[in-house]
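Since every read-out is calculated from the coordinates, none of them should be taken as a lab result. The structure displayed is predicted, hence computed values, not measured ones. Cβ atoms are built from the backbone, for glycine too; each structure is taken alone.
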Structure 1
Amino acid sequence: MYASSWRARWPLAFTLPFALALVGACADETTSPTLTVPLRPNAAAGDVYLVTTPYDSGAIGSLRWALSYATGGETIRFDPSLAGKTIWVNGTIGLSVPVTIEGPAGEGITISGAGGSGRLFNASYTGTTTIRNVTIMGFNSGISAGPVMLTTGGSPNVVFENSLLHGNTGGGGTVVWVNKVTLINSTISNNIATSVASGNIYGAAEGDTVVVINSTVTNNGDAGVVAWAPITIRNSIIADHPRNNCFRHASSYPITREGTNVSDDDTCGGPSEVVIADPKLAPLADNGGPTMTRALMTGSPAINTGKACSVSVDQRYFQRDAQCDVGAFEFGDFTTVSLTIDPNAIVRQATGAAVVTGTIRCSRAESFALNVLLTQEQKSGKTLTTVHAHSDVPVACSTTARTFSASMMLEEGVFEAGSAVAEVHTLGAEPWVTPGSASGAVRLFRGR
């Protein structure tokens, strides 16, 4: 149950099965009031509306109906039966007050333009609208900018959290064009432009400021992040655009770079400011969480390179590591390493070197080194001395177990027949390789 600022108001869902339900009736009512059907939601700022139907055309319980009655500050949520489903919008919705639109964190909600025509929102409010756990796709604003949202009045800001914008089309402008755009744990990918007006570059977001935090902006035509004002990027990927990954309409607008950012051109910064490389992203896919995401592939420079991370989970609500990955997706498909040490080792009679052997197997092909350490206690009279030697051995690891061999030579003296302890650790492996180790007792035997 959601708390509200008023009492003795009852949700419409009690009387209308397909109504927009207002959640927040008091739990301490002692008598049941007479229920009536109001002509509109009886709600105050901060209340919660529940969308109960995926259909549009002004139907009671629809997203359009909810927003038409919002007075500012409300949260729009969705009936559990709609989790993972598509909400169809048949034409542009006027958004005149700031609200929060929140899909379920587990399966999310898709808002789609029926037939691919029209813009989703004409924004004429002053304040901040938050859109969370939502996929927005299939909107087409024709030759105009902003198929997802466009400023038509006021001073609107919008924050996208754990959301995806893809498959939207707009000409001569951007996917989102409002005063301030903030992306947090979100992906903007595979949006297209029907035309690019002279001096006006298509991009993912545009406004008085653009802030991109642990987000992925890729494969949009023609540009990535476009602004008439300052841009801030933190631990984000902006790459794979035909024109510029970052574009400012005046050179006086600064780009602030925080953490580590990855781009495959130098329009977001030079090599001392961003990592200029292929981010190695997989196509959009269902990788869990409320929306599709673009997974990091092995070899991506985004893995384990984030700095000053301000978000603890990724777009899917998967926990981020202590050193977060760059972009909206936290890599989890780590290569695992299995190591064994043979219980017997030979000491070469001529040199006194011990040869430690074992096996190594990886969940995918990798190349790195093994650091092998051999320790032995030796007795000289009544004195016990611990001696040890180590060796670094390059290995080519595969899904089939392979043998490794390390020759261990003491700087002074030789290894003796008897007991010893061997340890082996991975060394110099890539960030997507989980460190492996093994240790065990070894019996040393004299050999030729």
Structure 2
Amino acid sequence: MRLLYLVHQYFPRHVGGTEVYTRSLVRRARAAGHDVEVITYHEAESDFGVHRTQHEGVPLAEVHYNLSTAPDPARFEYDNPFIAGLVRGEIARFRPDLVHVMHAMKLSVAALDACVDAGVPTVVTLCDFWFVCPRHTLLTWDDRPCRGPRHATQCVRCVNRLHGFAGGPAVRWWPEALLHPWLRAFGGRDVRAIAARLPRTLGSLARARRVIALSRFQRDLFVENGFPADRLEVIDHGLEVDGLDAPRGAQPARPRFVFIGSFARHKGLHVLLAALAREPALDVECRVYGDGGGAYARDVRTLAAADPRVRLLGRFPPQEQGRILAEAEVVVVPALWYENNPLVVKAALRAGVPVLASRIGCLPEWITPSTGWLAEPGDVASWSAALARARAEFAPLGRVSAAVKTMDENGREMLDVYARVAHG
């Protein structure tokens, strides 16, 4: 088959969870003998259009565009007819047998529509919450978890903080109770575009032949926001397991609790460090792998510097993950947002390492009494108690057992989906 993947960003310019998952599927599709191309997006200053390149022998069609130049940026954020025209041209050139949309952000649902309108069978994987949330994280402008818009103008303030659309002091500062009726009465073009976003994105999503959620939590949240339950199936992604079977080392002098993630507020590292500070007698070592910039990263480094049990170890190359997990007694995931099948949890459980995580999103689907512990997201007292409990209950260099799907298994699943969708 000729397979076309659409993704908001891709190697070599970007490396993230969705990009890694897309590349894993691309590699397995090529290994199975399929002809593969990728369409992705690049935020350019000028020279808008399709620029052809390649990565690891895979042809890439980079769509160069800049949302700030759009005639109606608030609508083009999710419904971009310029990009749709470019995608139609790529479909006419490549003539795919199937399109797999891995992420529609930046390309917009108009790109998805272009595939469906061309008569190409289309599969969509929901790698996050972008179809429901313009911030894609379901975190509000002030970093509170959100379950999706409950009225037509609820997203206006978030989009204003993210992109600057629908500007003005009322949007930025008025309380929600006053802002909503004011927007309904006086909102302009941007407000109308933002209010129309959810029905437009979910309507386009419903046109795909297959829609795949990565967790039960994600499926239920999309249903809660109006997407038909019978159009969603759950197929969680697989894990690249090369190097994860590193042998466990010698027992350390004190147990190692390991955090792996970026220095971003929604990852909750500050909650972990504050919880540790509440338990100064807790005999553990906390290893932090990750990095970041800005005021939040400076605050995290200040918290870490005040606690001799904490070591900031920066980033590591992917091939080192097995060694790092082999030296860990507990992996900690203090998330403040709806994590959607995070690879670090799967990698830890595959390596036999128990996980202490926030009770949020899909994390309770993975963390059970036999695989770890749960604490309340953002609650320092709850996290302090959970750290003490994990310290008391963990088995030194012990292992837990959990069934974690490999990427080879998931690749076979998805190739089977492609075959069935392509043949009706």
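A value of -500 for helix-only ellipticity at 222 nm (-39500 (n - 2.57) for each DSSP H run of 4 or more, over all residues; to 500), calculated from one of 1, 2, originates in structure 1. Out of 1, 2, choose the structure whose coordinates give Rg and Dmax of the Cα atoms in Å, for residues 139-306 alone equal to 22.0, 67 when calculated. Derived from the structure labelled 2. One of 1, 2 was used to compute mean count of other Cβ atoms within 10 Å over residues 99-106, and the answer was 24.2. Which one was it? It must be structure 2, since only it matches.
Looking across 1, 2, the calculation of relative contact order in percent (Cα under 8 Å, 6 or more apart) that yields 8 traces back to 1. Source structure of the calculated read-out (log10 I(q)/I(0) by the Debye sum over Cα atoms at q = 0.06, 0.14 Å⁻¹, -0.27, -1.34) within 1, 2: 2. Computed over structures 1, 2, mean projected area of the Cα convex hull in nm², for residues 179-410 alone reaches its largest value in 1. With Rg/Rh (Cα atoms, Kirkwood Rh), for residues 331-386 alone derived from the coordinates and found to be 0.93, which of 1, 2 does the value describe? Traced to structure 2.
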